[in-house]
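> Multiple structures follow.
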Structure P
Amino acid sequence: MKAVALTAILLTAPLAPATVRNTAQQVASWQVSYLHEAPHAPETDWTRAAFYIGLARWAATPGQRKYFDAIRELGERTGWQIANSDGTLPIYSADDHAIGQVYIAAYDRFGDRRMIEATVQRLEYILQHPPQVSLEFDNAECMRRWCWSDAIFMGPATWFGIARIQKDRRFRDYADREFWATKDVLFDSQEHLFYRDSRFIGKTGEHGEKILWGRGNGWVLAGLANILRELRSGDPLREKYVKLFVEIADRVASLQRPDGFWSTSLLAPHDTGTPESSCTGLLTYGLAAGMRMGLLDAKRFSPVVKRGWQALASATTNGRLGRVQPIGDRPDAVQITDTQLYGSGALLLAASELVH
């Protein structure tokens with residue numbers, strides 16, 4: 001299918017680009033200004049990386065190039081290094097690899113090899129010393145591989161991006177093999193959704209529903225969109241990712257709440273489920289990206305994207321996005337006052353698809 005022009009999207013679901021841009025500009029500005037107030041963590045940790053991934057996509061939209069300067073400043077402060085999360089998972093954690101996507105975006109913008117050398121070296125080491133652990137979740141050892149759904153956003157696009165830049169199939173083949181190993185363990189073929197990790201398979205939530213976490217599936221759909229951006233048209237690997245992407249997109253579109261949000265527990269009844277912003281941002285981004293890439297029918301999905309964006313805007317006050325579930329691994333309570341870096345990143349990803 002051919003890529004869908006923005007005008008076609010706007011004709012089927014009118015969203016004023018100026019309004020989207022205004023909200024996103026406020027969120028980007030507010031979050032950059034308040035980075036110092038975010039929970040203490042290395043500048044390259046996954047919460048910050050998820051924000052900067054969204055900021056990098058936003059920086060590529062008209063009039064926002066100043067944020068590439070902010071990304072370059074980040075890289076200079078960190079020496080373009082990939083940090084270890086807490087010392088327990090040296091080298092391997094996908095959470096640590098997420099910042100590589102930010103460095104890749106900077107390299108694509110500025111063309112400076114320094115920006116990706118540490119990432120290349122880290123992934124090269126993994127190729128030479130591949131982990132052999134099970135994907136059954138045990139809180140530590142399995143996370144040397146992609147044994148939790150969040151990892152689908154954090155890791156693969158870094159690998160595929162480096163494969164593209166290096167023109168080296170080894171990075172691509174490793175990521176492809178690991179992705180489908182993860183899918184085989186965590187994908188529920190009846191529900192067309194991912195479990196967060198193996199602990200949740202066969203368990204039910206408070207309403208008797210399968211526990212299929214909203215943000216976990218948001219990570220997956222957004223991660224698939226980012227993988228597809230790295231797999232060029234005609235790549236023999238691309239078709240199976242497209243098929244899975246469309247399957248999940250079709251399912252999540254049917255689970256959107258009447259208020260435009262998605263719930264923390266995707267299968268919970270709408271009248272009792274908990275609306276949440278980070279999953280809404282990630283899913284809205286994935287669906288909008290799918291339309292732009294020509295993979296999803298604009299007539300069907302535009303209204304879903306429109307409602308998702310309007311829900312995000314309704315939870316934003318002066319650039320501060322609320323209703324973001326705190327760091328966790330399952331559906332949990334959310335307050336309108338809750339905000340997190342990755343929620344802002346998800347909103348910027350969604351906005352980036354609506355203003356080009």
Structure Q
Amino acid sequence: MSDLNWVIEDFEVQDFSLSSGKTLTSARLRYHRIGTLNAPKDNLILLPTYYGGAAEGNYPWVGGDSPLDPERYCIVIPSLLGAGESSSPSNTHDDQAGGNFPHVSLYDNVMLQKRLVDEVFGGASLAMVMGWSMGGMQALQWGCLFPDKVRSVLATCCTARCYPHNYVFLEGVKAALTCDQDYQDGQYQHPPERGLKAFARVYAGWAYSQSFFRQQLWKTLGFQSIGELLSFWEADHLAQDANDLLTVLHTWQQGDISNNPVFNGDYEAALAAITMPTRIMPSTTDLYFTEVDAESDAQRMPGASSIPLPSDWGHIAGGAGREHASHERIMAAAHKLLGEAQ
């Protein structure tokens with residue numbers, strides 16, 4: 001297969017120690033790769049995944065007119081633990097299957113990704129770590145833990161921790177799913193479909209902004225009504241596993257780049273460790289990763305500047321190829337950062 005095609009591979013660790021003190025047995029990190037690592041091993045780019053998203057969701061950031069050029073960079077998309085591609089409740093067997101899957105943290109995800117970089121890519125230097133939403137949280141976690149390895153960070157529609165209102169929003173969608181009697185505390189015998197549909201409908205109201213609906217921007221996505229949009233969200237979530245959704249939701253709710261043995265909860269110290277060129281790009285209408293919280297974080301990162309995305313698309317604005325104007329701004333920021341990271 002050509003190096004300019006996506007290759008999907010698995011990195012396996014027999015017993016992976018988690019920050020909770022538990023061990024994830026037969027841990028598997030699935031990653032998508034395109035391009036070739038150069039001899040100096042300094043052209044690696046990581047694009048961690050976002051909540052509810054498969055690795056392919058980051059493909060629109062790569063190739064074409066993008067500065068993320070696989071002719072020049074080796075680009076790797078590592079999939080979140082728990083999200084259905086890497087080790088997750090839905091694909092793990094024996095005593096860690098389903099509702100018995102252990103909690104994982106941002107730190108756990110990044111430490112497993114670090115092992116991938118060290119063992120598969122020879123300890124390569126990272127030209128950039130870039131992500132949207134939970135992908136951006138992982139990028140910031142990389143930046144504070146490994147400032148000697150990461151030369152630039154781009155984080156869209158995220159903050160360095162889950163702030164209180166964000167936490168409460170997630171409690172709402174979690175309750176919508178787990179209230180389905182078929183959920184059975186994660187030990188369900190068949191998918192809790194009513195809960196998954198409720199989860200999707202509640203989430204849809206948060207993912208976009210009020211202006212998105214007021215201006216009927218859902219029509220630009222090909223939907224003829226709000227009902228059609230909600231039906232699409234339902235179908236998307238019916239295709240996902242409830243325990244997977246809740247496992248990654250827990251990772252998100254507990255997300256804090258200082259919640260690890262390196263910083264021991266010292267949030268200011270974790271932010272201060274992000275000294276490499278960094279861009280924080282919040283959507284001006286994001287309802288849960290708010291512009292105010294993101295800019296406050298950026299002000300406390302020595303290498304960071306905040307570049308808001310003026311958009312009516314809410315949180316969705318930061319995703320790869322989701323909204324054209326925001327996508328172009330994100331690509332421009334990536335181009336500039338990669339220039340600074342030389």
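Read-outs throughout are calculated quantities, based only on the coordinates presented, and are distinct from any laboratory measurement. If you're wondering where the values come from, they're calculated on a predicted model, not measured in any experiment. Cβ atoms are built from the backbone, for glycine too; each structure is taken alone.
> Out of P, Q, which one gives 18 for relative contact order in percent (Cα under 8 Å, 6 or more apart) as computed from the coordinates?
Traced to structure Q.
> Among the shown structures P, Q, from which was the value 20.1 of mean count of other Cβ atoms within 10 Å over residues 51-58 calculated?
Value 20.1 for mean count of other Cβ atoms within 10 Å over residues 51-58 corresponds to Q out of P, Q.
> Okay, moving on. With distance in nm of label points 7 Å out along Cα→Cβ at positions 155 and 267 as the yardstick, tell me which of P, Q scores highest.
By distance in nm of label points 7 Å out along Cα→Cβ at positions 155 and 267, the leading structure of P, Q is P.
> Something else now. Tell me which structure, out of P, Q, gives -11000 once helix-only ellipticity at 222 nm (-39500 (n - 2.57) for each DSSP H run of 4 or more, over all residues; to 500) is calculated.
Q
> Can you rank P, Q by mean count of other Cβ atoms within 10 Å over residues 27-34 and just name the one with the largest value?
Q
> For structures P, Q, which has the highest computed value of distance in nm of label points 7 Å out along Cα→Cβ at positions 19 and 291?
Structure Q comes out on top.
> Right, another one. Say we calculate distance in nm of label points 7 Å out along Cα→Cβ at positions 139 and 211 for every structure; which of P, Q gives the highest result?
If we compare distance in nm of label points 7 Å out along Cα→Cβ at positions 139 and 211 over P, Q, the biggest value is for Q.
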